[in-house]
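Every number here is computed from the coordinates shown, using simple stated rules; none is lab data. Note that the coordinates shown come from a computational prediction; the quantities given were computed from them, not determined experimentally. Cβ atoms are built from the backbone, for glycine too; each structure is taken alone.
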Structure 1
Amino acid sequence: MTDIDLGLGVLDHQLVDSDGRNCGNVDDLELVGLDTEEPEVAEILCGGNAWRNRGFFGRIAAALSGNATHVPWAEVAEVSSVVTLKRPAKELRLGRGDDRAAKLIDWIPGA
C-alpha cells in the first residue's frame, strides 16, 4: 500500500472517470478507523454539503446545494496530479451539473 498525503495529494484534486472525463473535484474525504493505528479513506465526497467546512461561502453553497455525492475509495484507480476513477462518471453519479450546464451552452460556437 502506498502512503499518500491526503491534504496535498488528494483534496481539491480533479476527478477523472474511466473515460477520461473531468467529473468534479475531491471536496472532502470520509475517514474510518481514526481510533486505530491505521485509519483509511472510506469515501470521496463531491459537491453539495461537502463544502460545509469551507468557510462562510462554503456553508452558503452547502445549504443551497443539497447532499454530496459519495464515491467509495475502492473506485479509485490511481492518484497522481488527478484522481482517476475505475468507472464512468454517470455510474458514480458524478458530473451531473456539467451535463445540465452543457445543455444550456452547447449552442455557443466553441463552447
Structure 2
Amino acid sequence: MTITSKREVAQILRNEADNIRRYGFTDIFSHQFACLLGQTLRREQCEGCLLGDFLPEEYRNEAFPCQHVDPATWARIAAIPGLPEKVAERFASVAAELEAEVELEESARKGHAAP
C-alpha cells in the first residue's frame, strides 16, 4: 500500500482511533503502523508519546522506538485503564492537525492559482 497524502494518513489514524475506542488495544502492529504514518508527516516525531515509559531504555532515542515493545509489555500497556482512550484521542488529534495542514495547503494553492 502506498500512502499518497496527508488526508489518507489522517483517515487511517481516525479509523485506528475508532477501532481502539471500540475494541481497546488489539493488534500492536496495526496501532504502531497508524502511529508511524502520522509521525512521519510531523516534526515532533515521538516526543510526548503516551507509551514512552514502556519503551526499552536503549531504544528510546530511535525514530520509531515502540517497535521494540515486546508482547508481555504490550499486554501490560493494554491493561492500563483509560490508556487506550488517550491513545485514540491522540490519533484523532494528529488526524485533525494533518487535515488542517491539507486545508491550508489547498487554500494557499487556490490563492496562487490563476483565475
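The table that follows gives values for the structure above.
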quantity	calculated
Comparison of 1, 2 - label where relative contact order in percent (Cα under 8 Å, 6 or more apart) is highest	2
Given 1.01 for Rg/Rh (Cα atoms, Kirkwood Rh), calculated: source structure among 1, 2	1
If distance in nm of label points 7 Å out along Cα→Cβ at positions 71 and 95 is computed and equals 1.0, the structure in 1, 2	1
Structures 1, 2, by distance in nm of label points 7 Å out along Cα→Cβ at positions 7 and 103: label with the highest value	1
If helix-only ellipticity at 222 nm (-39500 (n - 2.57) for each DSSP H run of 4 or more, over all residues; to 500) is computed and equals -20000, the structure in 1, 2	2
